[in-house]
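Following are the structures in question.
Each reported figure results from applying straightforward, stated rules to the coordinates on display, with no laboratory input. This one's a predicted model, so the numbers in the text were calculated from it and none came from an experiment. Cβ atoms are built from the backbone, for glycine too; each structure is taken alone.
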Structure I
Amino acid sequence: MMRFSVLWIVAVKGVLSAANNKSVPQAFASSADGLYKLTSVDAPVKGRNSGTPGLNFECAFSVDDTPSGYRQTVRGFGATVTDGTVELFNELSDPTRSALLDELLAESGAKFNMMRHTIAASEMSPEPAYTYDDANGTVDTSFKHFNISERGRNMALLLAEMTAKEPELTIVGSSWSPPAWMKENGGLRENLYMGNNVLNQSYATQFAQYFVRYIHAYGGRNAKVNAFTIQNQPLYTSAGVPSMSISADESAKLIQEDIGPTLHDAGLQTEIWAYDGNTDTPQYPQTVLDGASKYVKAVAWQCHAVADNNWTALTDFHDKNSDIDQYMTNCWTSSTDKWSQAADFTIGPLLNWGKGVMAWALGTDDQNGPHLDGQGVCETCHGLVVVDVESDTYELQVDYYMMAQFSKFIPKDSIVLSSNDETCDEACGLQKSLEAVVTLSPDGSRVAVIVNKLANDTHVTLHTKGNQTWSGLVYGASVVTWVLPAVGA
C-alpha cells in the first residue's frame, strides 16, 4: 500500500522539477515489475549512437514533426468515476483523500484531465440499483420525483472537487439505464422472461428531458458536464446489471428528433457522443452520424470486442468522417491481464485518431468492488487505484503508472504527429512488441511515449522530418517517455 513519507515527497518533487525542465532532453519510465514508477532515467541523446553492447534488439522509427504531419489534438486522459469509487474516496480521511486526488490530478501526479462518470447506477454501484427518477415504480412524466439522490449528490461533489484541482477537467457522463417507467419491460435490467429491455417510444420526450435535468443538477453543484453518451454499450443487455438496448437507427432518431433539440432549447452546449460501444461494430456510429450529424460531435469507443478489438477501426472511421472527434471511453484493468493492458488501450487509440482515453474504473477496493450482486459484473476488474478504507491507505496499480506515462507528459491540445514503423516489427520480430506515439506540445517540445513489451532492453532511434535524430535506451517490459526540447531550444 502507498505510504507517505518525507522521502516520498522529495522524490515526487524531484520528478516534478525534472518534468518541468523542457530545455534539455529527459526520460521517465514505469516498468511491469514496479522497479520504475514514473522514474527519471537516462535521457536520450541527440544523434545516432551505437547503443549499449549486448542488447538483443535495436529499433528505429520516424516522425513527421512539420505541419504536414499534424494529426488530431489531444483532449486528455483519465478513468470512470463510479458510485463505488465515490463511496471509497469519501471514506478516506481528509488528508489521505486530498493526497489521492493530487496523485490523480495534480502537476505532481498523473495530471488526469478527463473523467467519465456513471449517470446513476452501473455494475460498479453498491446495491440497490437506481436512477435519478425511480418515482416509487410509478410513471412520472412531469418529473415530480426527479432527484439525483445522495449518491448522485456525492458523485457531483467529487467531480466538482476534481474540477477545483484541475480546472480544465472534461466530464463525460454515460447512462446505463433510464428510469424503469420509461422502458418497455418496466425494469432497469434485462428480464429474461419478458425481454423488451428497450425504451418505450412514448417516453422519448421524457428520455431527452431526463438528460437535461441531470446536466442542470450536476452543473448546480459545480460539476459541469461537458459531454455525454445516451447509453453505455447499447448493443448489450444483462439480467444482472442496469442496461438497455438501443439500435443504431433508434439512437439516431432519438438524438435528431428529441435529445438534440431538447438540449438546444435548454441553452446547453453539452456535447453528444454517439455509440459508446465496441470497435467491431463501426456501422453503428456511422448510422447514428448519418441520421443525426447536426447534433453528434464525437464517437465513443470501448475495447470489449471479443473477436477483434482493432483500434484501426478508428482510422477507418476517420477516413470517412474527418470532422468527427473520437474517444476511447471504457476499457478494463485487471490483475489477470497482461501488464501492458492500460498502455495498449492508450497508445492504440492515439495512433488511430483518438483524442482521449479513459479507463474503467478509477477506484475499487481490494475485493474489486463495491459492485452489484448480479451477473455481468466483472469480478476481476480493479481500479487504477485500490483503496483500503480500514487502514486509510491506497495503492496505485501498474495500470495507473502506464497511463500516467502518457497523461503526465502530454498536455491538453498537444498534436499527435504522423509516424511510421511505430511497431518496429521487422527489428523485433514480433507484431506490436514495440510501439511509439509522438506528440507536439503547445510549447513546442516533443513527447515520445514508447511501449516495449519485449523482455529485453531495446535501443531506440527516433528520426524527425525536421532533421533531428534522438536515440536512447528503452527498458524491457516498460513504458518510457522522452521529453524532447523544442526545435531551436
Structure II
Amino acid sequence: MFGRQKEILRAGDRVCAHFQNSHGAKSQATDVGTLLQFTTSEAEVQFDDGATQFISKTWVVERLGAWELDLAPGDVVYSHYASGKGRTSNTDLGVVVSLLDGGKVRIRFQDQIIQTVPQGWVEQVMRLDPGDRVNAFFKVNGGRARGAKSMKADMGSVLAVHKEEVLVVFDDNVEQHVPKTWVCHRARPWTLQIEVGSVADIHYEVGDDGRRSTNTDMGIILSEPMEGRVQVQFQDTILQTVPLGWIVRLHEWTVADRVQAHFKMGGGKSSISAPATVMSTSLLEVELYFDDGFHQHVSKAWVTQRIRDWHSQVSELSPGDVVIAHFKRPGKHQRSEQTDRGIVVTILPRGEVSVTFQDDITQVIPKGWIEEVASRWTGQRNSFSKEVEISSLESNTRQLLGTPPPVPSNGLAECVICFDARPNGVIVHGETCHQSTCFGCAKKLQLAGGTCPICREIIDQVCKLHGD
C-alpha cells in the first residue's frame, strides 16, 4: 500500500482507486486510472473505462506507476489513445500539439487524428535533435502514390527539426522533409561535443550519388555545424561536407598525452605507426616527439589512438616537484626505456618541462615523459634563510652607501635553471644567442643535448661572459 511507503503522488501517475458507484457512494471494488489533478482534499482521476471522477484522496489505494516524463510541444511520443470509451492497451506514435491544464495533453497521432488524453498515457518521449541516427519512412516519388508514405523504413540522419516535420538525409543521400510520426525508431541519439579541430571516425560519401560509406575514416572537423552538417578533411586531404550523424566517435587526446601515430617518410605518410608524445596542436596538425628522437608536425588524422591519458594520471606540475621521468638518451635524443628521479625546474610552453636529474644533468623533455610526481613541496623559498639574511645585509649596505645592486645586461639576476648562480653563460645558436643561465648549467644543457631555455633552438656552442 502506498500509504505505508509514503510515496508522493503527482499528476500523470497511474493509480488504483475506489470510484463513485451509481448511487454516488464509494464503490466496494477498485479500478485503475490516471491521476489528472488534485486539490487539498480531492483528486481528479480518469479511469481506464473512460469515466472521469472527482474522488476523495483517501479513496486512492495504491500508486501503480510513477509518471516522470518531461513533455514539450513538438515531441514525438508513444502514447495510449482513446478507443470507444476507454484507454487502449497498446500505444501509437504521435506528436505533442500542446500541453493543457488539468494534467492533459493534445496529441496528433499517425492517422492525423488529434486526441486530448491524460499526460500519464504517454509512455515514452523521443525528442529529436540534429545528428540523431533514425529509422524513418520516406516519401515515394514515383507512380500514383507520389509523395505517399513508403511501405518500409530506411536509415538516415536528422539535419533539422521543425514543429511538425523533420528533415532527414537518408543513407542514399536523399534529403526529405517527413512528418515526425514517420520516424519509427531513434537508433543513436547525438551526444558528441565536437568543435573545430576535433578528430573523429567519420563516414564519407562514396559513388556518384554520394551515398554514406559502410566504413569510417579518420577526419578533422573544419567548421561549426550548419544545417546539420560539418566540413571535414580526411586523411587523404579530401574535403567533404557530411551530416553530423555520420560522425561515429571522437579521438580525444591533448598536449602531453602518449599516442600512436604515423610519421613522415619519403615525403609521404608512413605505412606503420610509432609511439610519440603530443607537444602542441593546431587546426590541422599536431606536433609530435617520437620516441626515436624525431620531432615532426603531422596531420591530426595520422594519430591512430591514445596510449596514455597523461592528465588523468599526473597532477599539474610545479617547479620544485620531485618527479619520476624518462630522459633523453645521448646521441639522437631518444626516449629512455628506464626512468630516473628529478626535480622540475621550469614549466615551458608547447608541452615541455625542464628537469634536473640525480646526476645533476638538466634536460628539457616532453611533459608526457613524466610518469608520476614522487613528492610535492609547498612553502619553498628561492634560497635558504641564512642566504636571505646575508642578502638583506648586502642590500642594507648598498642603501647606506647609495650603491645600486648589480644587474646583468639581460635584466636577469639569476640562472633560470638552478636559481643560484648569476647568468654568465651565453648560449649561441646560429647567428643569435641568449643569456639566461649560468655557465655551468649552460654546459650541462649542451652536453645533455638540450635546447636553449628561451627559444628552444639547438645549441651550437656555449661561451662564458666575463666582467660580471
If relative contact order in percent (Cα under 8 Å, 6 or more apart) is calculated for I, II, the one returning 24 is structure I
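Work out the source of 39, 25, 20 here, i.e. which of I, II gives that when semi-axes √(5λ) of the Cα gyration tensor in Å is computed.
On the way: I: 39, 25, 20; II: 70, 34, 17.
Going label by label, the one that fits is I.
Given a value of -2000 for helix-only ellipticity at 222 nm (-39500 (n - 2.57) for each DSSP H run of 4 or more, over all residues; to 500), point me to the structure among I, II it was derived from. List each step's numbers first, then the result.
Values: I: -7500; II: -2000.
Answer for the origin of the read-out: II.
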Out of I, II, which one gives 5.6 for mean projected area of the Cα convex hull in nm², for residues 170-241 alone as computed from the coordinates? II
Working back from 2.4 (distance in nm of label points 7 Å out along Cα→Cβ at positions 74 and 322, computed), options I, II, answer is structure I
